Structure I
Amino acid sequence: MVNYQCSVDLISEEVQKSLPEGYRVRPLEIEDYAKGHLDCLAQLTTVGEIKKEDYEQRFNYLKDRQDTYASIVIEHVESKRVVASGTLIVERKFIHALGLVCLLY
């Protein structure tokens, strides 16, 4: 069984079909450490040296907070490499009658 960070139900079939052939969008999985997730992030910013154990600890932290974080990746199917990554963060507000705001990083 795949250990996803959030529910696969967050990704519609329509979104999946919008990708070029050979790519799939899915939730972050704990095995993405070995599939280049950090290499993908390093193209945008400084990542630093992160051990597998520390990666897994952060993954589980985010998984325990699925009502706040949803990390999504795009994987190149043939190479099994992560080629894109984003995180949806739900911010809980006092304004707008305790409204919610979603931010995409």
Structure II
Amino acid sequence: GELAKMRALMFYEEQKRNRVNKIKSKKYRKIRKRQREREKEAENEAARLDDPTLDREKMEQEEMERMKERMTLAHKNTSKWARRVLRRGSKMDIEERRALSLQIAKGD
């Protein structure tokens, strides 16, 4: 009885995982990401109530990660200027090409 119950649970979990893995939409991925972040936030809140010093360190670490992410995002080739330059393609002059490659290099 117990073994059959566990096998059934594992089977249902696998089916659910396969169904979720097939979903490719950006909107669904974004919703799942937000859901995971909320769960992580609730977990952090519980840990913060237990140990306040650990919370401060974790907050500083998260802030540093956020700063790094923001710094790298600013130098990717997704800005309006970079997209316009890339759209021009082979017509761009040497200075624009050099500026674009410099900006992309900063992002890496």
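Here are the numbers:
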{"item": "Distance in nm of label points 7 Å out along Cα→Cβ at positions 37 and 61 - highest-scoring structure of I, II", "result": "II"}
{"item": "Label whose coordinates, when helix-only ellipticity at 222 nm (-39500 (n - 2.57) for each DSSP H run of 4 or more, over all residues; to 500) is calculated, return -6500 (choices I, II)", "result": "I"}
{"item": "Comparison of I, II by distance in nm of label points 7 Å out along Cα→Cβ at positions 53 and 69 - largest value held by", "result": "II"}
{"item": "Structure with the greatest value (metric FRET efficiency 1/(1 + (r/R0)^6) of positions 29 and 85 (r between Cβ atoms, R0 = 30 Å, to 0.05), set I, II)", "result": "I"}
{"item": "Origin of the value 1.32, where Cα Rg over 2.2 N^0.38 Å, for residues 45-92 alone was derived from one of I, II", "result": "I"}
{"item": "For 22 (relative contact order in percent (Cα under 8 Å, 6 or more apart), calculated) the corresponding structure among I, II", "result": "II"}
{"item": "Structures I, II, by Kirkwood radius over Cα pairs in Å: label with the highest value", "result": "II"}
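Bear in mind that the values in this text are calculations on the coordinates, not laboratory data. Computed from a predicted model, the values in this text were never measured in an experiment. Cβ atoms are built from the backbone, for glycine too; each structure is taken alone.
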